[in-house]
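Next up, some structures in structure tokens.
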Structure I
Amino acid sequence: MGASEQFTATAARVNNWGRWGAQDQLGTLNFVTDDVRLRAVASVRSGRAFPLGLALSEAEGIQKGVVPVRFNPVRTMSYVNVPLSDDPEWICANEDVVVMPLQCATHWDGLAHVSYRGVLYNGYPATAVNSAGASRLGIHLVDSLVSRGVLLDVARAKDTEVLEGGYAITPSDLDAACALAGVSVEPGDVVLVRTGQMAHLHMAERFPAGGATVPVPNMLGFGDVMHYMGLASGLSMATAEWFHAHDVAAVATDTMALEVIPCEDADVYLPVHLLHIVEMGMTQGQNWMLDALAADCAADGQYTFLLDATPLPFTNGCGSPLNPVAVK
């Protein structure tokens, strides 16, 4: 399949293959050094913590069958008040079992998530991923992801609650969000880009009072989820060069696809995925809950924080769910 001149030229300019050696499997996460983590720690002033992950349950999940292989987490019980001694009145145990796609909620896309023209990041063959998982570029190689987080509230910078569906975020938009925040993005930062898109889900709370009862139907409206997942603002191909120029370690958004939908390039599906993951080796995240953090940042003017976004160590995984935490 062919590609546009813009995609081809951008791919050549942002390519990081060999930058950290022929055997590299971390890509831009190499920018996260001890000094970067110390800079992150210096961002903590009040100690306030903000969880950024969606709830993990059938009841609160965002999957409605749009992506056929993705369904909401299914949690069942394997032990329910099972005695662990001869005396049933003494110690009893409860344990759970979870079945879920690793990218069905708030997650990281690892570097084995996508390939094109038969190759993954750094030139590894696409065949490095098979039914056993990713023999190269597995998410388990990211043993920690703690860095300085920077919130770029593009929606607020454009004086709107939610960016218009299909709006392609530009480098100028990112610069404007930096100006609003009064920050400069530095090497090793993890950038969180807010579009406001999660407002379409109409989630009154992160969790229902007392938790979800079982069984319970999915609490999110089909139309609301379609609005969230369908025509959506997101990152443009041009922003790949912005992230490359700033040596950003990783990027995440409050949308399902991260990039603008519909895609900019009629000949390339998800071109930003290919630029970030395959060409740059940049881990990217989707479905991050940024509204509460954004409101607090707007209130106190602090848009940087210590971010713990360590993936779960699924050996040979192509991605990972997580509950990122921002500490200000």
Structure II
Amino acid sequence: MRGTGVGKALLLFVGLVLAIALGASAESEERVLLIFSYHAEYSWHVEEARGVEEVLQREGVSYENFYLDTKRNTSDDWKEQIATRAKQKIEEYDPSLVIVFDDNACALVAEHYAGESLPFVFCGVNADPAEYGFPATNVTGVLERPDFKGSVELLRVLVPNIQKVALITDASPSAEGFAEGLKDLLLPVEITEIYLTNDFDDWQAKVLAIQSEVDAIGLFTYHTISRQGEEESMSPDEVLQWTLENSRLPEFATLDFTVEGGALCGVALSAYEQGKTAAEIAVRILAGEKPSDIPFAIPQATRAMVNAARAAELGIEVSEDTLLGIDLIR
């Protein structure tokens, strides 16, 4: 009987130790909050998230996603509300680290934590990070630098006589940062105009006006375009389709979904690589490295693309030699 009592006591003691150990493990579990500037269905975010999640799952790091939805909702009131909710989410989730995606998440959330103890990693930032107070002791990340020059060069392979181009884009923070980065870029063509607008009437008027002024149109983002009197953004597919239907100029782009959606060509960055790189930096910080010791990263992976249907519409012949190393979108 005495032996049985000792055995029970030993089992109870072991169980108690295990419970304490498991509890401590749960409390010390590393977890990352992912704050996206836009909505879950936005194709760039889908690929960024795929890259991040692949790394975090491999490393056994738990995470949650939070979406600011500022492509579809562009008003200052919405941005103020959703920024407050994001900060509340940080307090509730109590993450070990936060990854913010694209410029709005930096402006609305991350820059308010610069210099504090909570580590942040940014991903897909177009603007100069100094605009958000980065680098900071607790902030590093991944810059998005689209291959505009590569896209122009691919266009000139398809249409060699291109001399003048105009860039048209929405007036989102990402687009403003992208446009700013073009000022010192040496190109084989002349950029006659960089036009930013969030108004669909203005977008339509500009597309029609430049038909006789330039040889090609560059497209960046068109996701914060809205009709006059409406706060919610239009479907970007609707904006792109109107543009393609009402333009006879060849288009080039730096984002894969634009070429997949019907534009002629582009050399696109990989959102997957952007997200993957950000997650790898996050893992290094969780392992003990200081954010301030990790330089900004600029992933170089790109994807050259040509839309076969658009080429046929514009009467552009695409030879087999041209297609070497290029994804043909049908």
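Bear in mind that the values in this text are calculations on the coordinates, not laboratory data. These figures come from a predicted structure and were not determined experimentally. Cβ atoms are built from the backbone, for glycine too; each structure is taken alone.
Just a few scattered comments:
- Computed -0.93, -1.02 for log10 I(q)/I(0) by the Debye sum over Cα atoms at q = 0.17, 0.19 Å⁻¹, for residues 65-152 alone - originating structure among I, II: I
- Here mean count of other Cβ atoms within 10 Å over residues 169-176 was derived from just one of the structures I, II, and that gives 22.5; the source is II.
- Answer label among I, II for the case where helix-only ellipticity at 222 nm (-39500 (n - 2.57) for each DSSP H run of 4 or more, over all residues; to 500), calculated from the coordinates, equals -5000: I
- Among I, II, which structure scores highest (criterion: distance in nm of label points 7 Å out along Cα→Cβ at positions 137 and 313): II
- Relative contact order in percent (Cα under 8 Å, 6 or more apart) from the coordinates reads 19; which among I, II: II
- Looking across I, II, the calculation of FRET efficiency 1/(1 + (r/R0)^6) of positions 89 and 113 (r between Cβ atoms, R0 = 35 Å, to 0.05) that yields 0.10 traces back to I.
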